[in-house]
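Below you'll find the structures, each written out as structure tokens.
Every number in this text was worked out from the coordinates using simple rules, so none of it is lab data. Just so it is clear, the model here is predicted, and its values are computed rather than measured. Cβ atoms are built from the backbone, for glycine too; each structure is taken alone.
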Structure P
Amino acid sequence: MNTLITIEHLKKTYVIGDETIEALKDVSLVINKNEYVALMGPSGSGKSTLMNMLGCLDTPSSGRYILNNLSVAKMSDNELAEVRNKQIGFVFQTFNLLPRASTLDNVALPLVYAGMNKIERDKRAREVLENVGLGNRVNHKPNELSGGQRQRVAIARALVNDPAIILADEPTGNLDSKTSVEIMGLFEEIHNRGNTIILVTHEEDIALHAHRIVRLKDGLVESDTINPRITTYKNRMEALDKKIT
């Protein structure tokens, strides 16, 4: 397997007034290309801090982070912004779409920062919208879409730059059960196409879609196991249909 992420002895300390908080105490982790990993843990476990490190939204107090052969732990804010734009696609619980922009323009936004011309970025945005089942919604604005459709737009935006990683933070947190299953089915398709997915969740049934589950507790990796009970879109829909009937 080709290694995509290597983190070694990652630590993150926050100083708030007279108090020092060790959000990450000593975390080491390797993630390979085309893995599907869930990060789990209760509030205060360090999973959100680790997500921020993996997403290059923050830098560690100490330790190494190698992403796709780039050492990012000590990069400047501008360097991190460039890495985020080229290497990482983000999917958030709250969608984070521009309310006055069309679906097409929301998806194309990362390509604006990448310097691509409008014709090329609109073409690419249309392609990924087709891939997530929204080719007929390119001119709609977010308030004209359902919650599931808005999350599909957010996923298309995450995919548009062909990033090394899709980093999804509680991607079904604002969705009903049926729509959540559909969105997790979409992640399944994306993974099957060869993408690497890191899913941050506190929901056990959502984590079971991943092939590997990393659990954090008190700023440390508590367990790192292969998931023997992978949930697929098909069996989740079957279970949901039985529950309804």
Structure Q
Amino acid sequence: MEEKLHLLLCEDDENLGMLLREYLQAKGYAADLYPDGEAGYKAFMKNKYDLCVFDVMMPKKDGFTLAQEVRAANAEVPIIFLTAKTLKEDILEGFKIGADDYITKPFSMEELTFRIEAILRRVRGKKNKESSVYKIGRFTFDTQKQILSTPEKQTKLTTKESELLGLLCAHANEILQRDFALKTIWIDDNYFNARSMDVYITKLRKHLKEDPSIEIINIHGKGYKLITPDPEA
């Protein structure tokens, strides 16, 4: 029998939290529910979770702080934020921390499960692929291990960073269409996801700045292009 995927839910609204847990359990997931970020973090450090769903506004420790601590402990676990806030600044803050998705309240249970399933399919698909290693300038990028390395150091990338750099490498010295990248990695090419991708492009530029022969340039109205000498896959 296939083992159930294990979800961590942190939601301080007791009624909503119990409803979420019961719905996800009915959908075949194992789901642990905690009412604040502090309890959620303790649970995360004790157990292995396949995906996290964090409310932003929680007592003791808010969702953003919790996500930062979770990311420090595990760069790969997917995180979805739930929030009543719709301010662009709050949503961008979530993506900067490394959120995989962001759902504003009120939302339907069907929408949440759709997004959870989409993220988990992407993660499982990535794990099932054969290892692909790209040589870009002085860097070697292992897409499966999510490691970008030079002879001097190794950098562990987040899942989103790795997925985006993988697409750029696959289209090295060609235009990576913006809409294609958004729908491939973020599922939806809406405004907030587009801003999130801009944040990750900035992060990748910082990772690659040690080699001046490599550049990620904006192609106005189209997308991005990874400029690299003699790319090899």
Structure R
Amino acid sequence: MRPSGRKTDELRPISIEVGVSRHAEGSCLIKAGDTHVLCTATIDEKVPPFLRNSGLGWVTAEYGMLPRATNTRMRREAKDGQSGRTQEIQRLIGRSLRAGVDRVALGERQIVIDCDVIQADGGTRCASITGGWVALRLAVNKLLKAGAIVTDPLMDPVAAVSCGIYAGQPVLDLDYPEDSEAGVDGNFVMAGSKLIEVQMSAEGSTYSRAQMNALLDLAEKGVGELVVAQLAATK
């Protein structure tokens, strides 16, 4: 039995509220159970120096957690500098979202995705990727409506979900009580039915090829449901 009472292949309740920031070109508040992340997209008509005069666009991301996103207060990283964990997560978000973008069609501009964790209960990087794509989709819609670009640069929705072995069973979408005790856990990033990145590790246990395949099957099911929620939020 999972602590939440969910079935092994059941996502946490997902909600995506768009337009939560009046100034950002795209924004949403994504809630995956008790994990809540504010995602905003900012269009910048400049690209990083290494892309100047290349004709290619760029999508990048920044990620952070508010001091009381967890059960104890964390010091603000703006004061102490970014941790290695934060840097690794925001790089993951950026490269995941870029995998679903035709950078020629985007044109020589940059879209910055900011992901701020308001409340954490496991899976913050996955929620950030899933909500980040929604914010990106809304920003690109504005570019298309304004005629700044003529071809949609977003090829496939990009979403992510965690899966793991908890109490000996493959389970979908780990919350913190499961994540903290899972013998194996992984994050699966997908564009449609195609894999972008898989991060898997055994923590105090090992896993078989059959178990990995079971986790991949769960991830594909979960991402498919997340894409439905993404498309419903941005239609």
Practice task
Could you figure out which one of P, Q, R the value 12.8 for mean count of other Cβ atoms within 10 Å over residues 115-122 was computed from?
Solution key: P
Problem - Structure responsible for 3.7, with distance in nm of label points 7 Å out along Cα→Cβ at positions 3 and 43 calculated and labels P, Q, R on offer - result: P
Exercise for the section: For distance in nm of label points 7 Å out along Cα→Cβ at positions 67 and 163, the calculated result is 1.4, so let me know which of P, Q, R that is. Expected result: Q
Problem - When relative contact order in percent (Cα under 8 Å, 6 or more apart) is computed for each of P, Q, R, the largest belongs to - result: P
